[in-house]
Structure P
Amino acid sequence: MRSIVEKGHLAATEFDYFLFGVEGYSRVTEVQLVRKRLASYLIKSGRVDKHGKRSYDVVLPDGILPHHAECTLPNGEKVDLSAVDLLNMLEEWYNAGVDAGFKEEELRYLKPQGTEFKALIGMNAHALLDWFKIRCCMNAQAEIRDLANKMMRLCKEACPALFEDAGPSCVSLGYCPENEFQNPACHVIRKKDALELLKRAGKGV
């Protein structure tokens, strides 16, 4: 397996298939996930009417919890609202709509993008190695990076020889290909700086 990977014969790794059960992540991450074409997804439906029995689970980033904003109600009253306040109001509105007999498949249009999704995700090893390069990078959005790193750890446990070099692009390349877009927290040498060093070395500088 190591010989196949080290020689770059990654087409052979497309016969190794991995299946993941995912929950606790938001629809924001779901949208980013399905942009990966070489994968299979079985996502739990949020459309079917369950007469109020559907859980109203939302992923809320810690970074926005301190944020409050003054909002104007229809009667002109101004109220100071946090993200939690807004979510509670939306949940009340949704539940009231269910009780009033409105279709959940239409009420859900006002659910936040932070609504949790549940899915089965299948990818072959070649697609996973490619996906880890992008989604384990510090420039990736925090939630999908968390998911990618957890998936990568599982892959390394299941098949260490295949995923020994898995990770963001800089792990396999030895430099950061982002150049001027490199994340400030990343201290791997940038591609253009690495090329400059090679040029100097070639000139004996």
Structure Q
Amino acid sequence: MHRIFNPYTGADLGHPVPAGSRFVLWLIDLHDNLLFEDVGRKINGAGAVLLTVLCITGAIIWWPGVATWRRSLVAPWTGNWKRFNWGLHSVIGLWTFAFVLIWGISGIYLVWPEPFTSAADYLQPGVEYKGWRWGDDLLAWIARLHFGRFAGWPVKTLWFVLGFSPVILFVTGAVMWWNRVLRPARESENSVVSR
């Protein structure tokens, strides 16, 4: 561990990086690598792939049709808690679909940029050494969109708040899965055992 010492007195002045900065660096390592360097980054990439698949399949499963999609704009506040949980999942999924999809795709790009760069090279061959390429701008925007690094602190604040939506979707989805799949399976197992 590195320390700073006073050159005249020899007094220990503490860590060279302030505690707040060390905490932020720890958060960055947690977000990027799950605190496990390259292995954690690959696990993060697999999670980004799963998030993208869940986002797309969730939208397909959710789609109620052209005539009734508006009912999912607001969560139902009446009825039992299972109906409210489903409505909350549906509403948050609808309002944050584009954000979650962007985070999933950009997460894949940040872990495995080579396929994206190869696609840009394929679409604009031989241009990489001659100057501007729209593919490079697109790739730069993918990274900006992941972190909300455009339009200043209002967008970063919005990204921070919306960043809780995948957690809420996970919890409400897990509750629905428990109620629809696991609990009925457990109850049928228990009824077979008790006979």
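Here are some notes:
- Computing FRET efficiency 1/(1 + (r/R0)^6) of positions 27 and 123 (r between Cβ atoms, R0 = 30 Å, to 0.05) across structures P, Q gives 0.25 for structure Q.
- Given 0.05 for FRET efficiency 1/(1 + (r/R0)^6) of positions 51 and 171 (r between Cβ atoms, R0 = 30 Å, to 0.05), calculated: source structure among P, Q: P
- For 4.0 (distance in nm of label points 7 Å out along Cα→Cβ at positions 35 and 187, calculated) the corresponding structure among P, Q: Q
- Comparing mean count of other Cβ atoms within 10 Å over residues 107-114 across structures P, Q, the highest figure comes from Q.
- Structure responsible for 17, with relative contact order in percent (Cα under 8 Å, 6 or more apart) calculated and labels P, Q on offer: Q
- Among candidates P, Q, the computation of helix-only ellipticity at 222 nm (-39500 (n - 2.57) for each DSSP H run of 4 or more, over all residues; to 500) that gave -22500 used structure Q.
- Source structure (of P, Q) for P(r) over Cα pairs in 5 Å bins from 0, in percent, for residues 75-146 alone, computed value 3, 11, 14, 14, 14, 12, 10, 10, 7, 3, 1, 0: P
- Here Kirkwood radius over Cα pairs in Å was derived from just one of the structures P, Q, and that gives 20.9; the source is Q.
- Computed 3.9 for distance in nm of label points 7 Å out along Cα→Cβ at positions 67 and 115 - originating structure among P, Q: Q
Since every read-out is calculated from the coordinates, none of them should be taken as a lab result. Because the structure is a prediction, the values reported are computed rather than measured. Cβ atoms are built from the backbone, for glycine too; each structure is taken alone.
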